[in-house]
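Once you scroll down, you'll see the structures, which are given as structure tokens.
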Structure I
Amino acid sequence: MISNDTIAAIRKDYTLKQFDESHVLKNPFDQFRSWFKEAIDAEVNEPNAMTLATCKENGQPTARIVLLKGIEAHGFVFFTNYESHKGTEINKNPFAALVFFWPELQRQIRIEGKIKKLDEASSDAYFFSRPIESQIGAHASPQSRPIESRQVIEDNFKRLQKRFETDPMSRPIHWGGYSLEPNSIEFWQGRASRLHDRFLYTKAKIKDWNISRLAP
């Protein structure tokens with residue numbers, strides 16, 4: 001058994017980098033791209049993995065890891081089953097949050113905003129760029145719904161695999177893309193003694209952002 005004392009004693013002092021006013025770019029999307037490139041160059045494990053937090057109708061939050069698949073002029077793009085738990089929650093309450101954590105760089109990015117569906121052409125373009133097995137998988141899985149066993153999914157996959165040997169592949173109507181358009185983005189750089197560097201971008205006008213340093 002792991003004791004609470006053992007858990008409480010887990011600590012790491014962050015001394016790798018600093019992030020001050022001279023480093024802050026005016027546009028948060030430019031800042032994100034800069035940090036994202038550093039994460040790729042540093043060979044961070046799955047740098048595009050992000051926590052997506054949504055809310056149920058009763059206000060109870062839910063969260064899971066999804067993968068960033070693009071950056072638009074005004075939003076962060078991901079794809080999923082529209083009938084999944086997150087899809088139904090987004091349909092009823094489009095406000096959500098994203099979190100990236102890159103421990104190798106001692107960095108975190110928090111993004112809050114409103115989600116909208118991508119147009120069908122964009123969803124089609126990404127769907128058909130995926131490996132054929134992933135395309136079949138999107139058809140085979142009734143995501144988030146209870147199933148009797150794994151065999152249900154494996155049987156669905158085999159049946160559809162055989163079907164699509166002759167039938168043309170199509171994107172499921174219940175599967176596609178979303179874009180989270182932020183109203184705030186916070187960049188967090190771990191520093192020694194828990195005196196972290198935090199800068200918050202908040203939406204001012206369509207093209208303008210206010211920038212403020214936050215206390216750690």
Structure II
Amino acid sequence: MLVIVDYDAGNLRSVLRACEHVGIEATISADPQVVMAADRLIFPGVGSAESAVDTLQQRGLDTALKAFFAAGKPMLGICLGSQVVLDYSEEGDRDCLGLVAGVVQKFDFADRTLKIPHIGWNAVEILKPHPLLKGVESGDEFYFVHSYYTRPKDPGAIYGMTEYGLRFCSMLGRDNLFATQFHLEKSGRKGLAILAEFGQWDGKISPC
């Protein structure tokens with residue numbers, strides 16, 4: 001069973017429809033017990049890290065997500081879900097889940113022609129292979145909506161980079177967790193290709 005985590009952070013139905021489109025049976029749940037019992041998990045989200053962490057804690061989902069990750073089962077973070085898995089976010093000065101060492105910082109450009117948030121299609125440079133990236137090549141474009149970006153502590157956790165005023169991490173991973181800053185469910189054929197691979201992934205990384 002694939003569960004999409006509900007913590008009032010939006011875009012749940014669009015993620016569910018994307019799963020259905022690639023033949024993945026999924027359900028949406030805010031119940032920590034259902035989350036921990038899932039075979040695989042999608043942790044999506046839009047909005048602020050501050051309210052997201054508050055809701056996760058109030059519902060006991062923070063503990064459930066940590067337990068799920070520790071169990072080694074496949075977990076996919078999308079957008080806000082790629083940020084909250086790190087240690088800390090500047091947005092709301094908030095400690096997060098700590099599944100991946102690192103911090104989340106706000107875009108701050110001297111070039112005022114660059115708008116914040118970063119919205120629209122942008123290319124991703126793949127730094128190293130991952131089972132979920134079989135259908136993706138460097139230069140493929142995905143759809144972004146965000147004002148903050150992730151900075152994993154370990155460069156080895158970075159799978160993809162994107163340029164917007166600076167080079168930032170747009171795909172990260174650790175063990176059975178993979179996460180994208182861009183919205184898979186809004187990224188057309190390439191986004192759906194990653195989602196389809198997640199439906200088959202066992203959570204293991206083969207040696208390069």
Which entry (I, II) yields the derived value 3.3 for distance in nm of label points 7 Å out along Cα→Cβ at positions 58 and 178: II
Parent structure of the calculated result -1.01, -1.09, given that log10 I(q)/I(0) by the Debye sum over Cα atoms at q = 0.27, 0.33 Å⁻¹, for residues 90-129 alone is the read-out and I, II the choices: II
Comparison of I, II by distance in nm of label points 7 Å out along Cα→Cβ at positions 74 and 98 - largest value held by: II
Comparison of I, II - label where distance in nm of label points 7 Å out along Cα→Cβ at positions 10 and 170 is highest: I
Per Cα Rg over 2.2 N^0.38 Å, the highest-valued of structures I, II: I
Which of I, II yields 21.9 [mean count of other Cβ atoms within 10 Å over residues 2-9, calculated]: II
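Upon calculation of distance in nm of label points 7 Å out along Cα→Cβ at positions 26 and 138 from the atomic coordinates, which of the structures I, II produces 2.9?
II
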Highest-scoring label, criterion being relative contact order in percent (Cα under 8 Å, 6 or more apart), among I, II: I
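Any read-out appearing in this document is the output of simple, stated calculations on the displayed coordinates, not a laboratory observation. Since we're looking at a predicted model, the values are computed, not measured. Cβ atoms are built from the backbone, for glycine too; each structure is taken alone.
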